[in-house]
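Below are structures written as structure tokens.
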Structure I
Amino acid sequence: MTDLSPGLVDEFVDWYLSANPISASLAGAPGHDRTLGDFTEAGILARDGESRRWLERLQEVKGGGFEDEIDRELIISTLRGALAFESWPSWRRDPSVYVGPVFASFFSPFLSRLAGEDELVDAAVARLAEVPDVLAACRTNLDPELAAPLLVERGLGQARTGRRFLTATVPGLVADERLRARLAEAAEPAAAAFDELVEFLGGFEATGTWRMGEKLYSALLREREMLGYGAAGLRERGQAAYDELDAEMREVARRLPGGSDDWHAAIGKLQDDHAPTLEDMRAEYEAETERARAFVRERGLVTFAEGEECRVVPSPEFQRPILSVASYLSPPPLSASRVGHFFVPFTPDSFTEEQVRQRLRTNARAQMPSIAVHEAYPGHHWHLSWVADSPRRARKLFRTPYFTEGWALYVEKVMREQGYFATPAQELAHLEFRIFRAARIIVDTSLHCGDMSIEEAEHFMTTKSSLTPGTAKGEVNRYCAWPTQAPSYLTGALEIDRIRADYTAAGRGDLRAFHDTLAGSGGLPLGLARRVALES
């Protein structure tokens, strides 16, 4: 083995940004915003080959400073996880591999506004010219024997929004009338390519499966997430957490007016108190986000990044067919911006009045405090705006949901400890979000290991958590398409609890110091996060 060169990690990061221009542009790296990259089979296989060579090279080095070694281990875990998918090539299975990055590459730059409007439009026009080639690669690369009907249907739902998104939504983000007209004109060939993809996917006869299987699922937990257990061990942890939370929720439900042990019924009643419209829901989330920020600052729970701001906005149109819950878009971490966006889960325009009402019910007023904490303060927005100040580029670019989602759920519990959830109703809603994440662990592992059908999973989520049938359907659809992600929330939160207990026992600092140190280390696999907290 050779010594770890101080410049090796930076050399890898430079390669990664060049090989993945959409990711580079979204991260705010200059010089990558005029191309979408190569989505052909040859291009994808070439990147996989380079990734393998980088993995071998990084595994052969040792030494360097503590922080350099953490960076190296982070990149190795990221590469191992990516290469594990060679046996499960999503680019042959899932249209969203092509459609999703296209949408993000046009929406996020106008949201972040790191450049002037004329420059943003120039870059968008250059990328628009490449959209037909990306979508042609989708049609060429999808394998009917590997692609699953469920994944094709999800991709079709997104693709159907493509024309309006490119010809109306994106130009609508441009204030200058001349530039707006230029962008709309340049979008027409790309919109036609989406029309062609919609027709293709509508007639595509896929016969593959979305079930990942226990072997790869467990490999990802061990290789990418650096956990010491596989799918079966994860499911056991989820069931144990569910049982513990179920007992606690019964106790809290008894404290409600007219309370009883039946927390399911109690949550159903709480959901009847919701905002009257989607826009009212957004406005109430905005007010709750400000309340959470003020509370966190008053209690001194974290240090805030200078210039951070969290904007609470409707979810973008292209997300609405595939995402039924709140989400967050971080500031581009390689830029000077510290502005993030909390997306409130608006419904597609095609939804009926009853479907909209059900969406409002699953964002009830008692539930809003937990969601605002999770997405904004001191959850995703605080964490990712704080990480953006890190001097280490690898920490800004590569992160695992087992830390980032674990962090956001962990701080919900912190805020409960601090008294933020001021009523039994809010406290019960907070616990319901945790038990919902425990149910996710059980369902996700069961689905992908072949132990549960989609219908059984939807029934489980409606009876073991408070999801309405429509929201449960959207959630389970997401689990099928995104294996291992759903368990990340509670798994990560429980691991961070253990790290905090050891940090406190070692007398290394107060709660604020723990939060600043751990979250400031990035979104590391949890084994590496433990080392940073206890050894640095």
Structure II
Amino acid sequence: MPAEAQNEALLDSLDRVIEQRETYWQRKMDYIAQRRKQMAQTNNARTRLDCCIDISKAYYVTNFDSALYYIDLAEEQAKVLRDEQDAWQCIINKAELLAFRGMYSEADELLRGIDVQQLDSTSLFQFLITDFRVNQYRADYLGDELYAPRFRQQGFERLRQAMPLVSEQNEAFDYYAGEYNIFISNDEQQAMRHYHRAADKLSPDSRFYAMACYALASNYHANNDIEHSIEYLARASISDLINSSKESMALQDLAQVLFAGPKPQIERAQRYVNVALADAQQSNNRLRTLDIAKKSPEIILTYQALLSQQNQTLRRALWALSLLAVLMVALIVFIVRQNSLLTQRRRALAESNSQLSLLNEQLGTLNEQLADTNGRLIATNKRRESLAKVYIDLCATYIHRLERFQLLVQRKIKAKQTTDLLSAISSQRLSAEENAAFMHRFDKTFLELYPTFVNEFNALLLEGEQITLPHSSTLTTELRIFALIRLGVKESSEIAALLQFAPRTVYNYRSAFKTRVRDREHFEEQVCKLCTEN
């Protein structure tokens, strides 16, 4: 990923961390509250000492008064334990606090009161590093060419003395080695290697990680490598915010670099300056507040100029919008008047359309009724024609049979074959054939006239009682009886005469079949209404 794109991603991450800085601050406050509770619940002097030191470190930079209060309590607990090394370390920590607050003389006085000969290696290293920082802070505060170099040189001497005492296993070894190579050995390349090793090895929630990243950024900036300077200033700023240390030097310098860069990010620089200033004021860090006050006016003034330009643009846009609004109002008034006239015309047209629609609906209804009547009339006529044809065919058939029978009778009488004639007249076969022919013709004609009769009839029966036709054009005996009922032949005697049954047989069929229907009481009435749509 190009360095510029990588830095933009880092700055976006920094912006998100700034938005969440209250969450990180609350996390630190929760930790302090937990240690306070633990200290209040114990009478063990060593535990109380450790709690006081932890709380003081948590308040370091963040809240000077609270940090000083708890380091004083820690010193009292060390005296109770009669532990001289812990007592010396508390005094050393207190001196560093005073220096950070800007009380350099008081810090120097505390350090001068320590008997260096009585310190073990750990306490001695802490003493020398603290004296190094006090002198550095004092030199940065003075910023002159007379006293500042003197204090810096004293600090460098303390750093030179401290380095042999720090172990490579110490998490801060590479950071201090980098400081040593910068200020004592003047070996910038070796210093950068140590700083990079510290940044790679340490976690962002370590204070030494932020210090190593800040040192890398300073060296890259001194060599005009702006992209790498921005990268490590952003990393240091993120670390400071995660730790809620309120040590916003990296964020302040990052604002300066972004402001003075080839592509100035004025709004972002202003936002970072505001956060740095708020942190410095909250931690009551006079040195940092003065430093921001010296460096930030240009950013603030440029940002104000940008805001003024934007406000002027907004005012012009507002005037233009106001003019457009006036024109819009005039246009709306004109449109409203035109719409009013158009509405009146539409109402008149709507009334005419309504009347026309009503007339069309009435005409359509009449046409539908007429078409329905014509359809029914045509269907009725067709049915009548079919029935008339069947009737004529049956009549013609029986006339033809009567003529043939008359000729047969005449021949038999002339031939004096009365016995044969009597035998022919008495033949059941002739009657059966004629009856079968009649039934076949009746079934076929009825099913042609009422093709849905069987399905509708089965719908009136109970489940499992439906009738299946033996042939597509042949009705069963039961269906013929109810087909005749559908045609209006309701008397059992009439039905029996047509079907060549005894009336009692027809009656039994009708009675027995009612056990198979859904509605016995109204069954035959329902049969008479079948196929009414045909």
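Throughout, read-outs are computed from the coordinates displayed, never taken from laboratory work. The model shown is predicted, which means the values in this text are computed figures rather than measured ones. Cβ atoms are built from the backbone, for glycine too; each structure is taken alone.
Out of I, II, which structure matches -20000 when helix-only ellipticity at 222 nm (-39500 (n - 2.57) for each DSSP H run of 4 or more, over all residues; to 500) is calculated? It was calculated from structure I. Of structures I, II, which gives 10.4 when mean count of other Cβ atoms within 10 Å over residues 324-331 is computed from the coordinates? The correct label is II. When distance in nm of label points 7 Å out along Cα→Cβ at positions 28 and 100 is computed across structures I, II, the figure 2.3 traces back to I. If distance in nm of label points 7 Å out along Cα→Cβ at positions 76 and 252 computes to 4.0, which of I, II did it come from? Comparing all candidates, it corresponds to I.
Comparing relative contact order in percent (Cα under 8 Å, 6 or more apart) across I, II, which structure shows the greatest value?
Largest one: structure I.
From which structure (I, II) was Kirkwood radius over Cα pairs in Å calculated, if the value obtained is 35.2? It must be structure II, since only it matches. If we compute mean count of other Cβ atoms within 10 Å over residues 60-67 for structures I, II, which one ends up with the highest value? Largest calculated value belongs to II.
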